[in-house]
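Engineer: Once you scroll down, you'll see the structures, which are given as structure tokens.
Rule-based calculations on the coordinates, nothing more; no lab input. Not measured: the values here are computed from a predicted model. Cβ atoms are built from the backbone, for glycine too; each structure is taken alone.
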Structure P
């Protein structure tokens with residue numbers, strides 16, 4: 001599954017993706033973007049950033065901290081007015097949602 005990206009600001013979109021690639025689930029040595037944990041990335045005309053995100057499991061040990069830490073990092077991007085992460089488990093995350101890069105890193109290819 002590839003994230004749905006809704007924005008006209010390609011520069012800010014790339015900065016956002018780059019920042020997401022600096023966020024890791026501490027138990028998995030792959031960033032949350034390549035893991036496929038980001039379902040939607042929306043940037044409105046006022047540069048308000050909204051992310052729809054999941055975790056590898058609803059019982060993930062970092063369920064309370066990872067979204068908040070990620071949201072804080074996104075707020076630090078130059079040009080972002082606000083950043084909000086909404087969590088979902090629909091559809092549930094599956095390893096098929098990972099990028100090829102993530103699969104290689106984790107030895108699935």
Structure Q
């Protein structure tokens with residue numbers, strides 16, 4: 001059992017579906033935009049990904065195009081991230097690329 005305290009217990013996982021599914025250019029642009037979010041104070045860790053080529057099972061959703069996983073130390077840091085000018089600029093500049101977004105926030109227990 002790991003007794004170390006996780007310094008980033010809040011996970012903010014965002015899944016994006018592109019307006020042009022499979023567009024390499026749109027995916028690249030979106031990923032570049034997501035990368036700017038790591039410059040926001042309070043972002044502990046940032047992972048940017050695409051669906052993994054893992055086993056196809058009923059419980060695995062490979063339908064999204066890009067995802068981000070941002071880890072925060074506190075709920076307050078995540079709330080500050082939401083209103084930060086860099087995050088607002090990201091949404092304004094890149095939202096034309098996606099048709100759907102789903103967010104899953106979780107807190108380690």
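Engineer: Tell me which structure, out of P, Q, gives 1.9 once distance in nm of label points 7 Å out along Cα→Cβ at positions 20 and 44 is calculated. Before the final figure, lay out each step's value.
Structural biologist: Working: P: 1.9; Q: 3.7.
The structure behind it is P.
Engineer: If mean count of other Cβ atoms within 10 Å over residues 28-35 computes to 19.8, which of P, Q did it come from?
Structural biologist: This value belongs to structure P.
Engineer: So, one more: By the measure relative contact order in percent (Cα under 8 Å, 6 or more apart), tell me the structure among P, Q with the highest figure.
Structural biologist: When relative contact order in percent (Cα under 8 Å, 6 or more apart) is computed for each of P, Q, structure Q gives the biggest number.
Engineer: Taking distance in nm of label points 7 Å out along Cα→Cβ at positions 12 and 100 for each of P, Q, which is largest? Present the calculation step by step, with values, prior to reporting the outcome.
Structural biologist: Details: P: 3.2; Q: 2.3.
Checked P, Q; max of distance in nm of label points 7 Å out along Cα→Cβ at positions 12 and 100 sits with P.
Engineer: Taking distance in nm of label points 7 Å out along Cα→Cβ at positions 36 and 68 for each of P, Q, which is largest?
Structural biologist: P
Engineer: Out of P, Q, choose the structure whose coordinates give P(r) over Cα pairs in 5 Å bins from 0, in percent equal to 2, 13, 24, 26, 19, 11, 4, 1, 0 when calculated.
Structural biologist: P
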